[in-house]
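Please treat every number below as a calculation from the coordinates, not as lab data. A quick note: this is a predicted structure, and the numbers were derived from the prediction, not measured. Cβ atoms are built from the backbone, for glycine too; each structure is taken alone.
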Structure P
Amino acid sequence: MPATTARLTHLFTRHWPRFTLQVGFALLIRVAVISSGLLLKVVFDRLAGGGAVWLPLAALAAVNLAWTTLWFDLSMARFEVRYIERVAAGLRTSTLAGILRRPAAAATEHEIGDVVDRFGRDVSELRILPAWTANNVGRLAGVLPVLAIMLAISPVVTLGVALPFALVVAVARMFDGRVRRQRGASREAAAEVGSIIGETVRAAATVRALGHREHAVARLRELGRRRERIAVREQTSTQIQSVVYHFAMNVAAGLVMVLAAKELAAGTLTIGDMALFVFFAAELGEVVALGGVLRQRFRQARVSLDRLAELAAPAPVTAPTRTWLRTPPPEPRRDTGPAEPLGSLRVRGLACRHASGGGVDGLDLDLTPGSLTVLTGAVGTGKTTALRAILGLLPRQSGAVRWNGTEIEPAEFLIAPRIGYVPQVPHLFTGTVADNVRLGAGGDIEQAVGVAVLSADLDTLPEGADTLIGVGGRRLSGGQAQRVALARALQREPALLVLDDVDSALDAVTARELWERLLGGDRTILAVSHNPYALGRATRVITLG
């Protein structure tokens, strides 16, 4: 079974009981609709014969009221909405889980704007598909009894009704390939626009400083116009198909009138039969139109599933997940206790190479409690790569990492509170400085802030540690951001502190003070640094390159 087909199958089977229930509702509604057509025939026949119509009219009203209530009040309001949201939550959870299972530094190769577009647009496209398909299974199943009733009344008129729809299906298939290509191009264009907007906003200060504002706006305008052209072509093809379907419905209704006239005059067809044919012709027309929409939806779903699968790979994007729509999820487990003591960390034969050929190869490393080990070397010699590979943030080609003599899987074991990691470019979240330092750990932040040489900076902020930073808040300097991230790592009192050029944005005086405080305690530190003071105090210096 092709991968995309397997994903579509899993999308439907992951909530199989709900899908089956929705199909059951749809079949009941089809029975009611067909019954409405038959009751309509009785009403018109009695009107033509001068009989009483109150009883069949009452039955017709009751049947329509019943299926309307079943559809809107029970199926849609109580079951379908929850079904749709479960599918959406499951897809987003599976995709995010797949991203988080990868080595963190290589979690995704896609631009943030593209990722957000896939979580939004593609999930929105897929979330409706199972419920929508279940609802229309009943409509498709209702074709057989409708055709059987029509053929039993008049095969000639039935053929006249079916012929336009058969031609429509043939014409519609001519557009299939074009619509599929245009839909894929439309998704790519939308993602490209989202990516350029995200990049421009993140680098707004740089764009203004370099005087490239007009160039950035022109580039965005160019991509917007390209997206507009592609979207217009896609919508044009889709609307042409829709117009053809509705035209066929009108032609079929006209053919019913023409073909039925002779049989009506001969007495082989009644007024009620004619009304029934018009009613069922509309039903068949909707089913044929539905067939076209069904093909479009499934083509669209294949594109969207493939795009989400790229993000989640190698994890399955349609894996069963708990969505917690009825009850709140349990509180996440927070390991805030003391870190396991570090007796030794031994790295042997570590190799982590990039596709470009750079990286690190054959690295051996021994860390003991209270030591400072510094990796140094020229730019591009693999210092950051070495740290990330040791921590499991990048996949390694070979090598072993042992904690207290036991070989470990770094990505799963070397996490807080065992490890405190500060990357070269730290990421802070929108919130207060205190929230960023604690990040769920709790406790007083004064000690961590003091070691990170951040106390004086907090005194200059309007609300100290409670000052909002990030979107809509205060903008921190590069050095302040580094030290907030360092305080966050220190807050958990890790057994091993891993620092990647943590003083690169600091002046010499502040950097010296920072290292003095870091080395003032009994901390085990693995660092990338060129700071003379750190190099002078290091237990071991490893020069790469």
Structure Q
Amino acid sequence: MAAVMDDVRTGFDSLAGAVEGAAQARPECVAIVEKDRKATWSQLRDRVAAMAADLHGRGFLPGDRVALLAGVGASNVEVAAALSWAGLVAIPLNFRLSLPELTQAVRTAAATAVLYEPAYRDQAESIAQMQEDILAIDMSDLSTNGEAAARHVWQPGELALILFTGGTTGAPKGVMHSADALMVQGRNVQNCLSYDADTVALHSQPAFHIAGVNQLTALTLAAARIVFRADAGPPAVYQEIAANGVNSIGAVPTTLAMLLASPDRDDALLARLQSVVYGAAPISEKLLRDVRAAMPQARLCQLYGLTESGPISALLPEHHMLDDPDILRSAGKPRSHVEVRIAGPDGAPAGPDVVGEVMLRGHGVTSGYWQDAERTGELFTDGWMHTGDAGFIDGRGFLTIVDRYKDMIVTGGENVYSGEVENIIAAFPGVAACAVYGVPDDFWGEIVTAAVVAKPGAQIDPDAVIAHCRAHIAGYKCPKAITVRDTPLPLSTLGKVLKHVLRAEAIAARQAA
């Protein structure tokens, strides 16, 4: 296993330790901003320590598992830090799930309580009624000005977080992360973005995604200022830059394109941005050119990672070169705390530029799924974690993700990687967004299908798009069917295209025809 490199050592054992460190280093500096509310790092530490004491007073013991039901807001960092301070295991729940799904997650984790924001009272109380020995506690009822609890000292490997994933493919999987692994992940993000005490970051990611956890940890390690805003569309971004001096944002490439195309666009405000982190997809050459022109001071960084690992690789600011499209299409280079290799069909390491499954091991990688030995066993082979992503590493060490294996299309016996086709379609004039996926077919097995969204005022001719594809890639890779949508592509909360939704729509349309 890769050694813990000096560049990702934090000196802190946990999120609570990082909060305490920030309070010692910058006690009177603003830590969190949410609407009209502000709190300094020392105030945040005191609130967190008091909340931890309240939890202890309610009978919670180190190692107890506590579910969180809350939206995007300052309560995320406060309550998460309080649980860390008290030595409790946090289980952030996806507030968009149905009541049966939420209940199943709480039952699977054997949580002892659900801490909830008032907006989610009904769901939390319903969960408590359906589960024996489960408490439903309003977060706002926790004391924030009482006696401070002694901070729990976390041991290496001690479980601190369970994130649920995979509920659409069966029973949800509880991904386990230790406190020290989360520190390594957070420092990695901080290093990639050069977060420091002068950073003012707009935070709009939910706590039930690893990206949200990692960003909060990174900003805490930097003792930066965190501006919370749930609605992070273009108007909100411009408002927060103007009102609160935001100089760092996170987005997916589609959101960056929306920011530039927005009627609220203000180049003077965009020019204030100093760092932009994006993920879920590579950035196109055209979008990079436009972003560079609008945000000349911004350091761009693409992060590739998984719920099971946090960040794996990064395309750093110095890698964003307009004259090297191969690098732009990559996910950057693996970070120092992980080892990455490409496995061929037989499991043996593949050579440079050969597509295979991306495998990894190292610090920050999950130890497995909560109380699920079978799926944990499937996740690892000889200590290497299966990512489910198909990719390759080139001779320069850059990792390129070509597809999720489950999204790979097999048509007429040939493998088609959707990302390659999407890159070609994205370059067609007038295309704002696109997604490529397979639809079952009796003759071909699957047919390559694309959904396209046009830019405002543009007209897209599907036949012209297919001809454009044929001019650039092999015929079997080209879409046989293209749908031009008048609505945006369906996206997950992380901004990833929900291809299973598009696939279901295409199947339904064929059956109705």
* Structure fact -> Matching 70, 53, 47 (Cα extents along the principal axes in Å, computed) against labels P, Q points to structure Q
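State the single structure among P, Q that was used to calculate percent of Cα pairs over 22 Å apart, for residues 254-381 alone, giving 49.
On the way: P: 76; Q: 49.
Comparing all candidates, it corresponds to Q.
Say we calculate distance in nm of label points 7 Å out along Cα→Cβ at positions 142 and 438 for every structure; which of P, Q gives the highest result?
Numbers: P: 5.7; Q: 4.6.
Largest one: structure P.
Comparing mean count of other Cβ atoms within 10 Å over residues 158-165 across structures P, Q, which is largest? Write down the numbers at each step before the final one.
Numbers: P: 19.6; Q: 22.2.
That would be structure Q.
For which of the structures P, Q does the calculation of percent of Cα pairs over 33 Å apart, for residues 94-317 alone return 40?
Working: P: 40; Q: 25.
Answer for the origin of the read-out: P.
Out of P, Q, which one gives 15.9 for mean count of other Cβ atoms within 10 Å over residues 22-29 as computed from the coordinates?
On the way: P: 18.8; Q: 15.9.
Computing mean count of other Cβ atoms within 10 Å over residues 22-29 on every structure in P, Q gives 15.9 only for Q.
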* **Which of P, Q yields 11 [relative contact order in percent (Cα under 8 Å, 6 or more apart), calculated]** => Q
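Of the structures labelled P, Q, one was used to calculate helix-only ellipticity at 222 nm (-39500 (n - 2.57) for each DSSP H run of 4 or more, over all residues; to 500), giving -9500. Name it. Before the final figure, lay out the partial values.
Values: P: -20000; Q: -9500.
This figure was derived from Q.
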